[in-house]
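Next up: some structures, all given as structure tokens.
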Structure I
Amino acid sequence: MKVKTFTLNSKREIISKITREVLCLFKIELVGRRGEADYEQLSVINRRIPLPDSKQRVTSGAAVRMETTVMLFHHDGRFDSWHHTEQGKEDELERAAVNRTIKLNLYHIFCQELGCPAAPWGVLHGVRPTKIVHRWIRGGLDERQIVQRLMQDYACSREKAELITPMAFRQIPFLRTSGERTISIYVGIPFCLTRCLYCSFPSNLLPKTATLDSFMKVLRQDIQAARSAVERYHFQVQNIYIGGGTPTALPDSYFADMLQMVYNAFYGPEVEEFTVEAGRPDSITTAKIDAMVRLQVSRVSVNPQTMQQRTLHIIGRRHTPEDVVQMYHSLRQAGIRHINMDLILGLPGESVSDVRDTVEKVLALHPDDITLHALAIKRGSKLKHLMEDQHVDLPDDEETRQMSETAMALLFRRGYHPYYLYRQGYMAGDLENLGCCLPGAEGMYNIQIMEEHQTILGIGGAAATKVVDFRRKRMKSAFHAKDLTTYLRDAEIYIEKRSKLIEEAYGEQEEATNVN
């Protein structure tokens with residue numbers, strides 16, 4: 001549906017955001033004066049309906065009852081209008097109930113009155129939907145009750161509700177391994193050999209030696225500052241994750257130096273998982289594999305994305321499916337005990353049969369962990385620009401969902417089960433990124449970062465630090481610059497921001513410990 005203008009009776013940023021999420025979900029396009037429109041104007045009006053005094057709650061979402069009106073104005077001045085009303089739940093915060101009921105009202109109007117197709121996740125747009133499930137688990141709900149709440153409160157399909165609910169219960173033993181001072185380390189290496197068509201990550205093509213030398217110098221400073229924090233606050237490092245970019249895009253000597261710095265600073269007997277994203281075969285060498293084995297790397301990501309040669313060419317990958325197979329065997333023969341492989345559903349020109357072939361070829365290698373990503377078309381990607389300038393043959397939403405169903409059926413048949421999940425905006429088929437593994441091969445870092453249950457110190461280019469303040473029951477984040485030049489110039493500023501976040505959450509506890 002295309003409309004010329006859009007109005008909303010609220011200036012609050014969060015209300016605008018959640019309204020536009022639903023418009024995006026149903027592909028409602030605002031064209032202004034630049035194109036043909038089906039309607040002159042779309043208006044959304046939200047109002048709070050008072051409840052009888054006997055039903056009022058001061059701190060509960062049960063006191064919230066929101067009515068939403070959608071009005072569509074035709075070019076000749078006529079208009080149609082529809083209304084829907086939802087009420088909050090007793091276990092919701094008031095502000096959360098307002099936001100959820102407005103989204104749910106809009107969703108029902110678009111589906112029931114305007115004939116839009118139901119979305120698999122309903123209005124569950126958050127990046128980490130399992131966090132809601134964990135909150136309900138802590139509140140004492142069982143699996144059946146949670147599935148019903150997801151379907152009722154978020155219009156989530158039964159299929160997706162029955163996917164994430166048992167997954168959240170399976171995560172509980174892993175989350176319990178982490179205490180207040182158990183942390184993970186993330187090291188961002190923001191370089192790649194080439195930039196893939198779909199990529200919107202803040203990565204850079206591998207620079208010249210002078211810039212690499214500057215990066216390594218700053219990275220060393222960044223690592224040492226994080227190490228000092230680990231020692232000062234008596235943190236226990238559970239997981240180390242080196243990502244990017246593609247860390248193995250570094251030349252052999254730089255890669256070995258980087259890995260050694262990380263190992264020296266953070267590796268110890270408490271470390272359960274040491275991960276390196278090797279990504280693509282054109283970045284791997286025997287020397288890098290030897291360095292990873294020598295420095296106790298336990299988990300390596302090999303990310304073919306697809307095993308279709310024509311698609312690899314389209315998306316800008318300089319390797320073949322056979323290179324992926326060779327890389328996998330080289331890592332396994334060297335002794336890497338846990339190998340993850342990433343695949344993308346919805347790539348240009350692919351069909352369900354292509355996905356079936358890719359998954360079967362990957363399963364033949366017996367990786368420990370396979371992550372299925374739904375293609376997310378982001379503003380910073382080449383693919384987004386191509387879609388705006390010329391026709392790109394992408395699978396439609398229905399076909400992408402069939403790809404997911406086909407892939408999951410194959411994985412279930414081979415004994416893989418889902419263990420973590422996250423969602424992004426603009427995902428093909430309104431799907432999700434889903435990690436599946438063989439029993440006992442769960443990636444601990446993936447679970448911890450997705451559930452935001454653990455402090456994670458970010459180091460390096462475009463890295464994010466997430467500090468969980470257990471006393472105040474909140475989490476705060478600090479982000480290193482996405483731009484490489486800015487990171488290299490202002491590294492001390494970002495290090496200081498990270499330090500202040502840690503101090504705010506753990507400083508008073510440290511003072512009390514010293515006094516005692």
Structure II
Amino acid sequence: MQGQMMSMPLLTSSLLVHAERHHGDREIVSRRVEGDLHRMTYRDLAARSRRLAKALGRLGVHSPDRVATLAWNGHRHMELYYAVSGMGAVLHTINPRLHADQVVYIADHAEDQVLFFDLTFLPLVEAVASRVKTVRAFVAMTDRAHLPASKIPGLLCYEDLLDAESDHFDWPSFPEESAATLCYTSGTTGHPKGVLYSHRSTLLHTFAAALPDALNCSAADTILPVVPMFHVNAWGLPYVACMVGAKLVFPGPGLDGASLYDLFEAEGVTLSAGVPTVWQGLLGHVGNKGLKFSTMRRTIIGGSACPPAMIRAFELDHGVHVIHAWGMTELSPLGTVCSFKAQHAQWPVEQRLALQSKQGRAIFGVDMKVIDGEGRELPADSLVSGDLLVRGHWVVSRYFREEGKGPLMDGWFPTGDVARIDADGYMQITDRSKDVIKSGGEWIGSIDLENVAMAHPAVAMAACIAAKHPKWDERPLLVVSLKPGATLTKQELLAFYEGKIAKWWTPDDVIFVEEIPLGATGKMLKHKLRERFRDHVLPGV
């Protein structure tokens with residue numbers, strides 16, 4: 001016997017319809033690349049998104065075409081979130097911090113049809129425009145008055161596209177399992193891998209993220225997502241804000257401490273989200289100027305482990321509650337949130353702060369377990385760490401356009417993290433099994449850096465490992481052995497990287513060794529190098 005309730009597909013457009021009808025006057029504030037502070041409402045967002053959906057159709061975009069973006073956090077990017085997915089196409093957000101070669105690979109792999117970009121990224125788009133194979137239209141996200149001269153033939157203007165359309169458009173209905181957005185993760189070896197989110201997974205993730213024991217969002221909040229909209233859909237906050245009717249504030253390119261603080265105070269921000277590197281700059285600015293937060297009450301910190309000193313500074317010095325969270329691109333991204341249980345209210349401050357340093361407990365929709373080397377599940381409160389596996393309603397089952405066996409192990413996704421779970425269900429990451437480096441919340445592929453080094457005629461072997469950094473959490477350290485009789489300086493090798501990778505990927509230091517340890521199968525034993533150089537101090541630190 002089946003239930004007798006309405007069957008309505010879970011579609012991202014329904015979030016926008018809800019926001020327009022029930023929170024239509026709520027503000028969306030954007031600091032734009034053009035230099036102004038733009039204001040609109042959810043009612044405006046809905047109307048402009050409908051016009052954009054019609055414009056996309058006129059450009060020949062259909063389901064399931066991919067539409068790419070290279071853009072900051074702003075109202076136009078938000079309009080693309082809803083227009084592209086709402087019409088049945090797939091929004092593909094590209095990280096503009098990547099090297100041009102990686103942007104070309106990702107756009108070609110996704111088979112993007114149209115690329116929208118903020119003016120900041122015009123040089124990058126000009127560098128890739130003639131190289132991408134499937135993109136047939138480029139759109140500058142600005143108005144006619146600010147449209148620059150460009151080498152891109154037939155460059156389109158965003159506001160011109162919208163001005164040519166009316167907002168009379170009905171969002172189509174289609175199966176909720178249809179693809180909605182596409183993000184690529186570089187948190188793996190080799191080429192970036194695509195994670196294709198469905199409308200259903202996105203809506204379920206939004207419901208869970210808004211819960212009190214998760215990000216605790218409501219219509220009373222003013223949310224400023226510092227985490228980029230090109231990074232796992234800004235952790236779902238553009239969807240959560242529509243669902244609950246929160247005021248949204250977009251910082252655009254101004255992510256320094258002074259710019260963020262001024263926006264927090266001027267707009268009455270109550271909740272923000274970002275990686276530890278960003279909060280270092282904000283806390284430094286506030287501390288140097290002797291400032292206080294007037295309205296800021298909560299901050300979500302993820303992307304990499306939050307240093308205990310940062311939690312202490314927010315909580316004790318500024319009265320801002322830290323919501324420590326963990327997730328992955330493959331998890332949409334939310335997996336765990338470090339929210340307190342009832343018994344923790346009576347704990348001493350130091351004990352509570354120690355608990356907040358953990359990555360937290362699983363929210364509904366995500367299940368997790370830790371296994372040993374034999375695949376056996378480790379009991380809760382075990383002092384032994386193991387491989388962290390997850391499964392759930394918004395966890396990837398396979399990577400985009402990858403044939404054959406997917407990444408799952410008996411229905412579970414192996415995260416590549418090493419962790420332990422305590423008796424109360426709080427998970428703590430203790431290590432990572434993947435040989436990738438996480439700098440300021442962004443992944444750096446160690447194999448890519450090794451391949452560049454080993455292309456140098458003087459290099460016999462190179463291994464790239466993570467070195468501790470007080471600001472960026474981790475930075476790449478290159479360990480190199482030279483060919484017999486060869487000579488090479490650190491400066492010469494680092495100069496060899498110029499133009500081959502994104503500049504911020506360049507290793508911070510190079511160590512020359514007689515030989516790099518190898519295993520029985522000829523693989524480099526990076527764990528031995530990490531152990532040997534675990535206390536290495538990078539230049540300038």
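Bear in mind that the values in this text are calculations on the coordinates, not laboratory data. Since this is a predicted model, take the numbers as computed values, not measurements. Cβ atoms are built from the backbone, for glycine too; each structure is taken alone.
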(message) Tell me which structure, out of I, II, gives 0.60 once FRET efficiency 1/(1 + (r/R0)^6) of positions 13 and 197 (r between Cβ atoms, R0 = 35 Å, to 0.05) is calculated.
(response) I
(request) Supply the structure label, taken from I, II, corresponding to FRET efficiency 1/(1 + (r/R0)^6) of positions 453 and 485 (r between Cβ atoms, R0 = 35 Å, to 0.05) with the calculated value 0.55. (result) I
(request) Assign the value 2.2, calculated as distance in nm of label points 7 Å out along Cα→Cβ at positions 5 and 245, to the correct structure from I, II. (result) II
(request) Taking FRET efficiency 1/(1 + (r/R0)^6) of positions 77 and 429 (r between Cβ atoms, R0 = 30 Å, to 0.05) as the quantity of interest, name the structure among I, II where it is greatest. (result) II
(request) Could you figure out which one of I, II the value -8000 for helix-only ellipticity at 222 nm (-39500 (n - 2.57) for each DSSP H run of 4 or more, over all residues; to 500) was computed from? (result) II
(request) Compute distance in nm of label points 7 Å out along Cα→Cβ at positions 269 and 421 for each of I, II and report the one that scores greatest. (result) I
